[in-house]
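Following are the structures in question.
Only the coordinates and a few stated rules stand behind these numbers; no lab work does. This one's a predicted model, so the numbers in the text were calculated from it and none came from an experiment. Cβ atoms are built from the backbone, for glycine too; each structure is taken alone.
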Structure 1
Amino acid sequence: MRYILITGGAGNVGSSLAGLLVKDQNNFVVVVDDLSTGSIEKLPPKSVSSFKFIRADANRFDEIAPVMLHYSFEYVFHYAAVVGVQRTLHMPIAVLEDIDGIKNVLSLSKSTSVKRVFFSSSSEVYGEPFEIPQKENTTPLNSRLPYAIVKNLGEAYLRSYQQEYGLDYTIFRFFNTYGPNQSTDFVIAKFIMAALHNEDIPIYGDGLQTRTFCYIDDNIEIARLAIEKDLLVNDTINVGSNLEITIANLAKRVIEVLGSSSKIVYLPPLKEGDMRRRCPDNSKMMKLLGRELTSLEKGIVLTAAAMKDK
């Protein structure tokens, strides 16, 4: 039996990963989340015998230590973090406090039975792009935002713990990931929710900023493969789609796919945090998956269908 911990596991990616991992009878999954933004409704039901939820804050050593000392975890996914552009801009101190969680998890991992720590980094570490597509080993990490700085620091901690203590790691640099469990303050979920109710879809600035969007199933499949095939040990990987789309065209696509009568409204641009381009070199990800990514249209339909039921 593999014991796996997911911190921040009641969020979009963490809860989806938990749902995938418990399908394997060899896994016992423990989710830790303080529910500040996550939701237990996203998690596997209590009836699943190979799953347990514990409400705790990974940033507090006195809360995360008893969990990690009680179970003999082989793998830890440290996904707990303040996320979302607006939230991270409005809560910079809370973002910096996530450094405590990184240190807590790594300190406890190297002192217990943990074989590898998986860390949810972000495309934000790249800042404004010096090259497109953005590559794991050549694109400089240059963002000034507290959120990106914390992610960059987290990556440095993982490398340092591997060098000093031999604790293995994998760094996932997530580009925009969406799906049924995503909160509606993120762009695709926000657009879909508005479109389902035929409400105006707001866009900040001219809408010509580009992003790529990865459906959740493609994201979590990389994590599953990394464990089951012992891949990406002490490595960094971009996890995301490489198909760019402007935010304005994304809104039009959502309206078209869902047959909505929503109108697009343009708002003043954000003061900071809204990078003009995001596009990963995802060749490493695609080689591991061995298949095409879920199309944006299919992802919109699947996400909308789930949101209708909520």
Structure 2
Amino acid sequence: MPSTAASAVSIHDGNEQLHRALAYFNRRRLSPALPSDDWAETLRDDHRMLLFEGRFLDRERNAVAPMLRGVPDDPQGFVAWFEALCETGPGQGDPLFPWLARSATREQMRWFLLQEVAGEAGFEDLVALTQVKMPVRSKLELARNYWDEMGRGNQDGMHGPMLSRLAQAMDVAPVPETTVWESLALGNIMVGLAASRRYAYQSIGALGVIELTAPGRAVQVSQGLRRLRLDGKARLYFELHATLDLRHSEAWNREILGPLVEDRPEAAIAIAEGALLRLRAGARCFERYRRHFGIR
């Protein structure tokens, strides 16, 4: 989308147009570029899109505000509250995933992956953005997490290319026009939190809750891919995340969440808010996917 995309968006637009515009905006603002003569016009468009993003995030934050009552602000209590989200958070135990494991056809699994890949904002890049100026202990764990995402320096072990191999094996090439707005919104939330320092703690919570809750879903998607006889190398992305994220989550809670809340108790609400924003966006996707497949 050209830099003038913002002029095509109105505050009165529906979710589809808004989130497609934000998706293109996020792709452009995170992509390496070269200097251009129209940089001032681009900045004006960026400012308008950032206002749309901020208003969208405010609406999302208002929606989860009632769920933040009683969030502990001591490290031990907060980590316990956070870990309980694996059972009590929005979208947990959704019937979509047992159905994917046991019943989805190859074409249905392909449509699911089309949406999921489109909503994937690049975990390693989000971690890199989030770690800026964080306290040393948290920064070190974020660095270890990033190094794992980067295959510990081995290209074949990088998680992003693993997902790309799966997408290629399933003939999945998502673009915003073929993606439901709920999936685009999930990616837009993650980028919006990580790219703005005013939401740095929310980004910590959103990324951490992915590590906490993803393994159970990844196991079931992997089972479905195996049932459909997908090649083991193509399945590796979900098989890896079914186990590695368990270790990541334990370290994230111990080395990042606890120390951050101990150092700054008022950050507990922001971290919790980010986790709930991500879980609610995920639950909204799962509901839309079930409607598409006719699953109750």
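Could you figure out which one of 1, 2 the value 17 for relative contact order in percent (Cα under 8 Å, 6 or more apart) was computed from? Intermediate results must be reported in sequence, preceding the final value.
On the way: 1: 17; 2: 29.
Checking each candidate, the match is 1.
Identify the structure, out of 1, 2, from whose coordinates helix-only ellipticity at 222 nm (-39500 (n - 2.57) for each DSSP H run of 4 or more, over all residues; to 500) was calculated to give -23000.
Values: 1: -12000; 2: -23000.
Value -23000 for helix-only ellipticity at 222 nm (-39500 (n - 2.57) for each DSSP H run of 4 or more, over all residues; to 500) corresponds to 2 out of 1, 2.
Of the structures labelled 1, 2, which one yields 10.2 when mean count of other Cβ atoms within 10 Å over residues 35-42 is computed from its coordinates? All intermediate terms of the calculation are to be shown ahead of the outcome.
Values: 1: 15.6; 2: 10.2.
Value 10.2 for mean count of other Cβ atoms within 10 Å over residues 35-42 corresponds to 2 out of 1, 2.
For structures 1, 2, calculate distance in nm of label points 7 Å out along Cα→Cβ at positions 51 and 259 and state which one comes out highest.
Details: 1: 3.2; 2: 4.0.
Going through 1, 2 one by one, distance in nm of label points 7 Å out along Cα→Cβ at positions 51 and 259 is largest in 2.
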